[in-house]
Structure I
Amino acid sequence: MNSVRKLSVLLILGLALLIIAGCGGEAVDKADTIIIGLEAEPVTLDPAQMTDFNSSRAGMEIYDSLLRFKDGSTELEPCLATDWEASEDGLEYTFTLREGVTFHDGTPFNAEAVKFNFERQLDPEHPYHDTGEFGYADFTLGMVEEVVVVDEGTVKIVLSEPFAPFLGNIAMHAAAIVSPAAIEQYGKDISINPVGTGPYKFVSWDPGVEVILEKNEDCWRGAPEVDRLIFRPIVEDQTRLTELESGNVDFIVGIPPDDLQRLKDEDKLLIVEQPSMHTWYLSLNCQKPPFDDKLVRQAANYAINKKAIVDDILKGTGVLAKNLLPPLIWGYTDDVQDYSYDPDKARALLKEAGYEEGEIEFDFHVPKSGSGMQQPVTMAEAIQADLEAVGFKVTIKQLEWGTFLDEAVKPVETNEFLMHELSWLGDNGDPDNFLYILLSGEQWPEAGFNDAFYKNDRVDQLLNEARTVSDHDRRVELYEEAQKLIADDSPVIVVDHEIQIVAMDKRIKGFELHPTGVFRFDKVTIE
């Protein structure tokens, strides 16, 4: 083969490899890029509007908050704020801001930017309040009464009442700081034109195909080693797995349990796993028949063989749950009502509630895929069979992830879901982030995520007191009592606590899972 022909062949082969590597998107130089296979399309890249993992995993490398969680824990460390102090009465927090930080669009980060971001979410009269729907705003920042610009490098946040989890909330995604200039420029389209101060900058979003980020060379904490991150939605588990094994993607989530051990045995792959602050559960609409009756909710809870789901479907990728609060979070107790599999008990409760076999008929809404949803369709089919065995008539209705989320958080008057699957992974390591946001009577959609529309006055009293007292032991007492009452009322049916598991090409070095489930690639290298 002469040299010209040989060079031509090599060029063709090289181009082919780039095309193969870029399957589903643009051609990719794999030497400086990590391609991540997500379970579904991100919904938004505006941190104030994020409510799902696909969005936060694809987008949070773009942003910083005043504080951040340390690698591997929910312990706090400085970020855009270098220091902070609280007043003795717990009502004022003063943050000293990091100097010399600029947003990706070149505009300066300062106290005015912090004020703009928080007031955009909280103040209906803010000129840019209509740029999004801020599902986390009330939970994360709802106790903020005023944001005061002391000077360019100092901001004071005044609370309406003491709030124990406040500093942890300031490290959450909803408190991340977006460029005010970008919000003013893009308006509602800030969701698809994100601008932050983080280690990666937004390049493009091809809907249904990929989100591309590139490293921020001017990042205040140092530029990342990896040049580009590409996030691709691959809904089908087996397709996502095939893409990893063929080398078209480098990193995946949502590994099919049946394939986990085989992947662990593959030399070219690395499996990283860690217990998580995650709970997979069924949400029951407590305001509409048949689940407005506690006896019916309890019957459904006893009817489902949750251990069989964990053992036979999840196969070691989850731990059987007894409580909505995960065991990793302080304040957890397992001294709550036990709903071990008992179909006879389920039938007896239905009879006590006045229902004959087959009389209760409802739709069971299920996402086809989604962040933290494990094996949603397979699990739903097992749950359907168990419920029908005790006399319920259940029809599974499958929805795409984005549509499913939109429907799940509609207000009670227009919400058609009676039973649906959902999962939650803690944002800050505080019980408040599970029990208040998911089950407080003050957090019905659209104010929050209590899409079971559960309300118990005593539970509300306990959860509100636990938010405002600073004594840790007292908070534990309050949360333990609340957990017992919630378990008895059974507004949700908890199934398992997922073990975080990701699979990646062994060329990727230094990746660590975080308890909050958000990915961090800023310290990762490619071998």
Structure II
Amino acid sequence: MSLQLRRKTHESVIYIDRDSAPRIIPSGEDFILEDLPIGTRVIYPNPPIKGLPNREAAIRYALNHPHDCDPLFAQLEPGMRVTIAVDDISLPLPPMATPDIRQSVLEIVLDMLAGHGVDDVHIIIANSLHRKMTEWEMKRMVGSSIFDEYFPDRYYNHDAEWEDGLVVLGETRHKEPLRINRRCAESDLVIYVNINLVPMDGGHKSVAVGLCDYESLRAHHEPQTIRDSDSYMDPARSQLNHKVERLGKLVDEHMNVFHIETALNNRMYKGEMDFLLKNEDDFSAFDRMKYEAMRLTMGRLPRAARRKILHSVPAQYEMIACHAGRTEPTHKKILEKNFDQYAVPIKGQCDILITGIPDISPYNVYSVLNPLLVQVMALGYHFNFYRNKPLLKKGGVMILHHPCFDEFDHNFHPSYIEFFNRLLPETRDADVLRDKYEREFANNPSYVEMYRRGNAYHGAHPFFMWYWGENGRRHVGKVIAAGAENAHVPAMLGWDRADNLTEAIAMARSHMGRSAEITMLHQPIIGICDME
């Protein structure tokens, strides 16, 4: 097999030079082996960076050696009001093995606060318009000891619809408004505990997005901003990031925020499932036996059972960096580590891009990957896993492999159901959807109540998810859903359908020509194509 060496330490890009070679492709709640044509380029993620040997020591060092501000202990005084905000369950994916990094950080920070006589402390989950975390999820994230001491009065979800719990900070020079969590805004110190799973996380986004309301989010979660973002994973070229930075600077003008940011490696599996991290050509006989056993076992189970099993397997991520201090210098250090882990140097765009769609996204943890979220993963995330230039040529074909179930979670995604079945049959135009229907859904009393009192995503959230694929929709000439179990879901999304990957590739070649260059992104482990 011919190899292109793109890094000194490993091989990240291969070209298949025999008749065909099977590759593992995630497909809903399963992994399948599919043959790829000769000449296909397969892009593998970088191997995991070795985790820090002592995460607690790394956290303590960061708190005591912050960037551009005094150490945390030097900012503490008895009687002051402190609010700790933490990222919600949307990251990391899948949820990591316990103890969660957020628990490790909180244990150290809370002990430091108590030692300095600070007892007016709240812990707020920065869920923005995401669903509120359940009691069980909240306990798992921070551990029993913290949960028992702080829940529910001093450990709770942010509520973007609680009028008395919000306060206006102001607006940027571009007239972008910001209304934010009152408890945070009125605290003497806000400590934000972040996990940077990908480069679009963290920084100014943490407070300005995670703790705001609908009207604030609407200013930048809109179609034109997404079209102007030349990859969300490249902050310097992301219009979304530029707008969030403006709002974040407004936060820093009015609030004292101490950021604690962490970066993870990409070790999603270990033990019996670690073979899923390998190049299939390196499989041992035992690896192939394990794959076949997993495939046969999962294939006999009902769909709900398969999903429950896969969602119950915690990720084995390790912390590879921790920095603290002021927003921008702290985030800069973490972004450097993100790209060390994820950036795969690539030369040359492709005509046809193949990507499997895993069954988990930031928006369906412990739930169903409904059709809108399949769209988000394909055109929102996988298309945007690049820096400098898209991996796929303008007008090229994207082949995604997923069953495209017509299935929704009525508790988590009620507004998605109406959006998909009522609005998409009328129009897929993002501007029309925003102008004609977005506020109707955002202000729908039932959706507001389900967001506030239950665990539903906000009524406006499916609109943001549709916009999220806007730059991918404008760039990609055709999308083919390989393995879709029905015709109407792909049709509703504006896609073609194929029974399997072989048929999809034939359809793509008839569209792009027999000499079309094919690339496969080997998912679900994250890799960001660093295009020359």
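Each reported figure results from applying straightforward, stated rules to the coordinates on display, with no laboratory input. Everything numeric in this text was worked out from a predicted model, so none of it was measured. Cβ atoms are built from the backbone, for glycine too; each structure is taken alone.
Annotations for the structure displayed:
- Among I, II, structure where Rg and Dmax of the Cα atoms in Å as derived comes to 23.9, 88: I
- With P(r) over Cα pairs in 5 Å bins from 0, in percent, for residues 238-517 alone derived as 1, 5, 9, 12, 15, 16, 16, 13, 8, 4, 1, 0, 0, matching label from I, II: II
- Read-out FRET efficiency 1/(1 + (r/R0)^6) of positions 78 and 494 (r between Cβ atoms, R0 = 41 Å, to 0.05), computed value 0.10, structure in I, II: II
- The greatest value of mean count of other Cβ atoms within 10 Å over residues 62-69 among structures I, II is that of I.
- Ranked by FRET efficiency 1/(1 + (r/R0)^6) of positions 86 and 198 (r between Cβ atoms, R0 = 30 Å, to 0.05), structures I, II are led by II, which has the greatest value.
- Structure responsible for 0.45, with FRET efficiency 1/(1 + (r/R0)^6) of positions 206 and 398 (r between Cβ atoms, R0 = 30 Å, to 0.05) calculated and labels I, II on offer: II
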